[in-house]
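Down below are the structures I want you to see.
Values quoted throughout were computed directly from the atomic coordinates according to the rules given, and no laboratory measurement underlies them. Computed from a predicted model, the values in this text were never measured in an experiment. Cβ atoms are built from the backbone, for glycine too; each structure is taken alone.
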Structure P
Amino acid sequence: MNIKLCSSIKELRRRDGRTQDDLACALGVTAQAVSRWETGICYPDMELIPSIANYFGVSIDELFGYENERAKKVDALAQHIRKKDLENNGVDVCVDECIRLAREGLVEFPENETLLLCLASVLYNAGYVRYGEYHQTDKDGYDVYDTERHKQYAEWQEAIQIYEKLLTMLKAGEERHQAVCQLTQLYVNTGAYEKAMALAETAPDLHGCRELLRTNACDGIQRAEVLGQTLLALVQTCSELMISGVMVNKPNIRTADALESIRNAIGIFDLVCTDKEYGLYNGYLSHVHLYLSEYLWLSGDRDGAFDALYAALAHAKACEGHLRKTGETFSSALVRQVPINPEGPMDVNISKTLPEDWPWWHVPSCTKVKEEIQADPRWEKWVAQAQES
């Protein structure tokens, strides 16, 4: 570790644009002594260590390189947990393991913000994959969350406590943004509507969001990539809002109007992905097609409902194919600089869970449709194809 102390002194001095004479003068030693420290010939007296750290504005741990090693270990563990939790895609594959890893990490690194966020995020996902999100119809005929049921989810209650704690610790940035987004959703899920709205009001308006600001923060080929990423993100956001509109208005919307909205929520992707190559967005589109199948069945179009189910399966398979590769980019004109799978290869099977996911968004009327569509002989054939690896 003394070797790291020597290199740290040299790196910090150069970082601040200071000479060996500057440091020597501040500490009351000779420039030759500083030179000997930096080359590792000898080391500073221990009583000088606090003064050296103070001179560079760092902690003693940082001066010795402890913080860097600690940060690397925390980041590696957090990345591992996040990657493992991706396996819990609608089904509990390894939730307990992810929770255990996060808790063990917090024993070694108490109160670490990154690991606290990891634990909260795993607990957030655990509520969905273990119990599901449930809805009811209110007195006006609109869709609302089953908050009383959701309040019983121990994972969500613990996640809320952790997120609330994190908001007192985290500075502005990606981690705080994640905490705000997921805590807002948990507040709504459990009926804390005033808290949810108050938290939402702390975020910037649409024109001040990160995605749009990034498009003006660069130029050249980098801007082409960022613009493409932003376009795709906003397309999915618009699509999700359209689907949410159908859900919220479900008891008060005609089936034909709902079908048109769902089809538009799918078709909006073709405005950007003109060659119908959707990359990882195939995963989202697979589930929108599940939802489309419910409304096609409600409209009496039984064949169309199964066409939508097979389209869902095709999108899921396409997403799995992209997840197993790396180095691909989109090919449509406006997004051809955008990497499809920047996180690297992973083996995730979306197709197998489609029958269990159907229709993905839990709505009160799906129970009747589910009984009817699953009684159709074509359902078992579709399930068999979905289960094929």
Structure Q
Amino acid sequence: DEYMPIVKGSELNDDPLNPISRYSLDLIAEKGDETPIDWVHRSERYVEKLATPDVSIADLVGDVDPIKAATLKLPYSDQRVIHFGLIPRAHRSIFVINELPDLQARIQVSLFNILQEGDMQIRGFKLRLPLDIQFLFTANPEDYTNRGSIITPLKDRIESQILTHYPKDTEIAKSITAQEASLSEGQSRIEIPELHKELLERISFTARESEFIDEKSGVSARLSISGFENLVSTAERRMLLNQESKTRTRILDFWGVIPAITGKVELVYEGEQEGPYQVALSLIGEAVKSLFLEHFPDPEKLKKGVESDPYGVIRAWFGGGNSVDILNDASDKDFSSALSKVAGLKKLVKSFSSGKEDESVLMELALVGLSEFDIINKDLIQSTFSFKDVLANMFNDRDEDLGGFFDN
């Protein structure tokens, strides 16, 4: 029901037709049908408590209130001196304890009778309150957090255990990210192509299978959510710098997603050796490669001469000493102009495009994807992405080693 009737002034949300507290029983006995009623909205029938090490039995169940006893001049044997905790106050509601293993074992024991018989013991008072509460508990897998555990007798009293899992496919993952991501009103001017949403989720999927990341710790959906917010913020910053009214995210904007990745993954020894930044770049690169292969032929097979080379014109253009430099904060006009400079790139996209994605989005995917397959070279120099021929880059490295030999 949208609204629930309670006895006015009751601490325990007493049902006027089935009261359980001493206060409500006395009030109804005194006033009968004239008993005042309050109405509680369903949004208020949810009580949540985070299980921290300092949570006490008094917080959850209740305790004797000496100030209340002195004010009302009541002896400690009178039930009216009890100050009820969160659980009895959640009568006719939903009560949630988050991170249950963090709750001390002796506090977990205090939940036994409440869950099984409905009894509550508060400082010697034996109260049999038929509480109508839906209990919910949340916990991470116990092999992951070493902070504590759920004691076995309490587990036995919890009726059902629901084991969650990561999204099975990127479509489900995208819907979760879209639901949970928090974007400002101004960010509605930023278009996020479906291809970029797919790429973001593939980073999470790739991370869950990565040898550099601790499998027990896992990679939660928070990585995609934070990454999505960072991606949009990166595009928004660029839009404001260029004084544009609207813009679209780019694959090159994914440098802004790196902080979301490094802060959300726990590395194993091999990952620590690589460093979090390099691991993040590797995850983005692997995700780009998998997405590239869904739209374009595999360059690895072409190297072996299995089929004709659709990338020949692009290779030749870069092999002729040409290069493309794109600033992180380049305007949409400059970005499109830079992509159009690459000979054969537009033709490649038209040859393999299904028409679902924008041409410039696929052109960028093709360019970045070819760099991930080492067909061309990509460098990030300060705030500029530079695409050039692989051999030219090798010669430059060799030139530096030989003290400028190739300048002569």
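Below, the figures for the structure above:
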item: Ranking P, Q by mean count of other Cβ atoms within 10 Å over residues 251-258, the structure that comes out highest; result: Q
item: Given 0.15 for FRET efficiency 1/(1 + (r/R0)^6) of positions 51 and 163 (r between Cβ atoms, R0 = 30 Å, to 0.05), calculated: source structure among P, Q; result: P
item: Structure (P, Q) behind the derived value 3.8 of distance in nm of label points 7 Å out along Cα→Cβ at positions 115 and 291; result: P
item: Comparison of P, Q - label where distance in nm of label points 7 Å out along Cα→Cβ at positions 43 and 267 is highest; result: P
item: Label whose coordinates, when Rg/Rh (Cα atoms, Kirkwood Rh) is calculated, return 1.08 (choices P, Q); result: P
item: Given -20000 for helix-only ellipticity at 222 nm (-39500 (n - 2.57) for each DSSP H run of 4 or more, over all residues; to 500), calculated: source structure among P, Q; result: P
item: Computed 13.4 for mean projected area of the Cα convex hull in nm², for residues 99-242 alone - originating structure among P, Q; result: Q
item: Parent structure of the calculated result 10.4, 30, given that Rg and Dmax of the Cα atoms in Å, for residues 83-130 alone is the read-out and P, Q the choices; result: P
